[in-house]
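Asker: See the structures that follow.
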Structure 1
Amino acid sequence: MTSPRLSQDEVQHIALIYRLGLSREEIENLRSQLSDIIENFQVLEQVDTTDIPPTGHSVTLENVMRPDKADSPLPKEDILANAPRREGDYFRVKAVLD
């Protein structure tokens with residue numbers, strides 16, 4: 001199957017829409033790449049999908065997170081024991097704002 005290749009004018013029009021400043025080499029490179037992409041879509045259009053229902057995902061999604069459960073809090077002294085700097089019952093940190 002041969003697909004129509006994009007012209008330089010079509011690629012320049014696409015570049016103008018997306019506000020891309022492209023050199024002549026970049027236009028030719030993009031023309032080739034976009035033409036190949038269009039050709040791949042034309043191949044996909046030939047796949048028979050009549051018996052395949054539409055789907056949002058190709059695999060079944062499953063929640064892998066554990067249920068949320070409340071626990072008793074850790075003792076304050078155990079937590080503050082690892083603080084590099086502390087002030088009373090609080091973590092001491094450098095000021096973020098002046």
Structure 2
Amino acid sequence: MSSQFIRTKEDFTCKKCGFFVEGDGYTNHCSECLWSKHVDVFPGDRAESCGGMMEPTGVEVKNKEYTITHKCQKCGQEKPNKAMKSDNFQMLVQVSAENSENS
């Protein structure tokens with residue numbers, strides 16, 4: 001199995017909020033609610049059989065770049081994902097605020 005990124009351009013309807021997301025090959029979460037789905041072992045490979053919903057549980061800012069931490073509701077795995085310019089900024093702020101309240 002290779003750990004090399006596989007660019008997979010896919011459109012999808014978010015299983016959490018129903019928002020239609022137009023993928024660009026790097027899209028790995030809903031740009032509206034920030035939830036994701038546990039489908040990759042390595043980015044873009046679609047080899048993960050879990051398929052659980054991944055909740056955005058934290059947001060970190062480093063060098064003006066936002067990183068969202070997602071936690072799988074089914075198996076508990078956590079993964080960092082880069083935020084996209086198209087992401088709902090208010091949701092990034094909300095997740096960040098909720099994370100700091102729970103710390």
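Computed from the coordinates by the stated procedures, all read-outs in this text should not be read as laboratory data. The structure displayed is predicted, hence computed values, not measured ones. Cβ atoms are built from the backbone, for glycine too; each structure is taken alone.
Asker: Have a look at 1, 2 and say which one yields -4000 for helix-only ellipticity at 222 nm (-39500 (n - 2.57) for each DSSP H run of 4 or more, over all residues; to 500), as calculated. List each step's numbers first, then the result.
Answerer: Numbers: 1: -12000; 2: -4000.
Among 1, 2, the structure yielding -4000 for helix-only ellipticity at 222 nm (-39500 (n - 2.57) for each DSSP H run of 4 or more, over all residues; to 500) is 2.
Asker: Quick check: 2.0 is what I get for distance in nm of label points 7 Å out along Cα→Cβ at positions 74 and 90, calculated from one of 1, 2. Which structure matches? Write down the numbers at each step before the final one.
Answerer: Working: 1: 2.0; 2: 3.1.
Considering all the candidates, the number was obtained from 1.
Asker: Which structure, out of 1, 2, was distance in nm of label points 7 Å out along Cα→Cβ at positions 10 and 82 calculated from, if the result is 2.0? Spell out each step's value before the answer.
Answerer: On the way: 1: 6.0; 2: 2.0.
So the calculation was done on 2.
Asker: From 1, 2, which structure was distance in nm of label points 7 Å out along Cα→Cβ at positions 18 and 66 = 2.4 calculated on? All intermediate terms of the calculation are to be shown ahead of the outcome.
Answerer: Values: 1: 4.5; 2: 2.4.
The value was obtained from structure 2.
Asker: If volume of the Cα convex hull per residue in Å³ computes to 108, which of 1, 2 did it come from? Can you show the working numbers first?
Answerer: Details: 1: 314; 2: 108.
Here the read-out was taken from 2.
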